[in-house]
Structure 1
Amino acid sequence: MKFTANITVMPLKELLDPQGKAVTESLHKLGLSHLENVRVGKHITLQVTAATEAEAKTKTEEACKKLLVNAVMESFEYTLTEN
């Protein structure tokens, strides 16, 4: 079976997000001062081949923990859809 994993990686809430701060400041300069607390992350989409959804979840989490996410600075969440 094939699955699509949609992964969202974000900086940990406890850490300063310099990109988010820069975007917030730019938005304010554009007159959008009502927008606050911008956090900048990344979105990753990948295809997973697995026999079951549980196996696809395991493979997705393994990819996140081994390569896609820096656990010291980032958190992740994901959804799986069967193709």
Structure 2
Amino acid sequence: MSEVGKTARVLVGKVVSNKMEKTVVVKVERVVAHPLYGKFIRRSSKVLAHDAAGECREGDTVQVQSTRPISKGKSWVVERVLAKAS
């Protein structure tokens, strides 16, 4: 039996808070269809991500990757900054 590693989830979102040390709050939005009417609705969730370099600012668009749990609520790490806030 061959061991196949699990692939880490990758999400793209916007930084909404960077007030903690080495941690940023990233808002991830997705579009889903309403179950009855079919209209597309924007849903969002916030994830805590580890930012070791401390380079993220509010409004930046970042790519986060799932990782082992770093703390109670933090199991994502900032992979790279896609766009800086203007």
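Can you tell which of 1, 2 yields 52 when relative contact order in percent (Cα under 8 Å, 6 or more apart) is derived from it? It would help to have the intermediate numbers written out before the result.
Working: 1: 52; 2: 29.
Structure 1 accounts for this read-out.
The value 2.2 for distance in nm of label points 7 Å out along Cα→Cβ at positions 7 and 31 was derived from one model only; which of 1, 2 is it? Please list the in-between numbers first.
On the way: 1: 4.1; 2: 2.2.
The read-out comes from structure 2.
When Cα extents along the principal axes in Å is computed for each of 1, 2, which one produces 51, 27, 14? It would help to have the intermediate numbers written out before the result.
Working: 1: 51, 27, 14; 2: 51, 44, 25.
Of the structures listed, the value fits 1.
So if we calculate distance in nm of label points 7 Å out along Cα→Cβ at positions 23 and 47 for every structure here (1, 2), which label has the highest result?
Numbers: 1: 2.9; 2: 1.6.
The maximum falls on structure 1.
Assuming -8500 is helix-only ellipticity at 222 nm (-39500 (n - 2.57) for each DSSP H run of 4 or more, over all residues; to 500) as calculated from a single structure, say which of 1, 2 it is. Before the final figure, lay out each step's value.
Values: 1: -8500; 2: 0.
Only structure 1 yields this read-out.
Comparing distance in nm of label points 7 Å out along Cα→Cβ at positions 39 and 55 across 1, 2, which structure shows the greatest value?
Numbers: 1: 3.4; 2: 4.1.
Across 1, 2, distance in nm of label points 7 Å out along Cα→Cβ at positions 39 and 55 peaks for 2.
Read the figures in this text as sums done on the coordinates, not as results from a lab. As the structure is a computational prediction, the values presented were derived from the model and not from experiment. Cβ atoms are built from the backbone, for glycine too; each structure is taken alone.
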